[in-house]
Structure P
């Protein structure tokens, strides 16, 4: 599994960080977890072929997580060599979102098909199984757990405030990609602090922790320091175009 951080930022513009997006590449299946504004350009910067994307999973439909979905579909539409279907997954409202936003902007796609799936019902695809749980945010939002056929697991919290239910959902994951919008103190509504991310990682016993979703005013080093008060495992600070490689033991 190869994870490329396309966007490690949030909804506020930043010179250094794009909006939330991650490319997860398996041997025979490539998906995006979130597709925030600028994600398609970031794929080009990372040397990734947008035409290889098999699936897009949206944690929620705020623009900093879903804003480039229409751009991606438009790019695939004008790429005549694209034939394989694109799967678009999200919460139970994803069908309405796709029709009202993407179809309205892009129209029909003739050279390939788009299959919209409710990830709250679970998803079984080539080489990967996806489970979700609802998390507290200002819009309906999901955390996603990807488990490969070889047993690797990675959890993306998406945007979320603290909830005890995340501990069981993240239990034993090889990698936790967590919303660390601030370092400590009162969290932003619907988000976690670095300290909370560390507590979650420790309670869930995850193998590695990747802190992400940094606002321009957030100091990632302070997030890491707050996190390490609770979690003594490896902590990585997300940066745009960072690549994390995972192998089954």
Structure Q
């Protein structure tokens, strides 16, 4: 049964669904940093696997989480959008955030944002990131698996410094925001690769996207792992119950 606080939380979040974030004025990054300061969140305290791409981000995030859970690794998982309930976005060690805890965090966010000088400029993704990091911070997790929103450069999550950057298949998605060519889109999305990133997992087949990342690899200190070059997976069986595959790589 949905309690009053939960309904209040959902009502508060609903206002952000109709807001359009201005991706050209750079304010979204300033807002994100100010919100982290407001809530005493230090994103650099977290180890982070950040995932971007045009398709396959959510399933990739869940696959990684499943592997970590099998090895009892203390981790958080953020994905979006949700299918039925907001709580699906915020998972700690395989368990969704409890409804009461979710409601409490959202109402805490509402209270602190009241009177914030850029309150009307705060977007949906800003709020989702704050909720996720507050939840993970209080759970004392060791690592976050984070699915990006749209692109990389202008996404509020670009304040992160992931130790592992994952780029899934690249297609012409959100062209009105990211660019009308594959190269423009991969340039935007590859901005999740930072100076501190140790590994870049490149899971795409698109030739233009791969070629651009190969250029980055030539001068970037991170280790780049390309699908069908550095690792391969061979499907052994696939049906409605799942898939079985062989994974081959010099690293595993």
Structure R
């Protein structure tokens, strides 16, 4: 179980303070977000910095976010999916000042591609959607995040790295920063100063009203991020990890 704001293994390791150029190559950035809001929470400051630096940015959301409030009567699945998509597009518009290309794959929440064949098919679909402009840098959620969609997205990122062999791959951390894990052993934790983009990131995070407020108030088990956790993601710098050079799942 994730306990937000618990100081996990990541916070116990020395951090290497970096600049945007240290986690990018070339001028085309692809960002993979498991759910609508992960793009803002995990690397929103980095996206804003990349756009401000003149990079061409594509942001892809993998799932539809439909499980955040499964028991709501006022917001049935189709209505919730539409809401979360609109929040994603608003968030990415804010982060990129309207410059990023973005789209959703709309896999069902908690049912993102998991089998090798499914992941490879999703990667080929993304390649077709991006054509003829392919990424030189890929950012993805981390396999150490304790959520199946975050982990599947990391596997998808490796598949895309195979397709775009000249690209570099880095993972941003979301929930994995709060847990004890051995996955950080021998890893270099990279810390990106996002303070100059904090206001932009805050607006993007708050664009996800269904997740940050009581907009959906008829599901007691629905997800609503606490103010303390939200402020952590907004005010804290962003943490990245370089992808392993040897990856044998594919």
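Every number in this text was worked out from the coordinates using simple rules, so none of it is lab data. Just so we're clear, the structure is a prediction, and the values are computed from it rather than from any experiment. Cβ atoms are built from the backbone, for glycine too; each structure is taken alone.
Could you figure out which one of P, Q, R the value 18 for relative contact order in percent (Cα under 8 Å, 6 or more apart) was computed from?
On the way: P: 18; Q: 22; R: 31.
Derived from the structure labelled P.
Tell me which structure, out of P, Q, R, gives 15.1 once mean count of other Cβ atoms within 10 Å over residues 34-41 is calculated.
Values: P: 24.1; Q: 15.1; R: 29.4.
Working through the options, I get structure Q.
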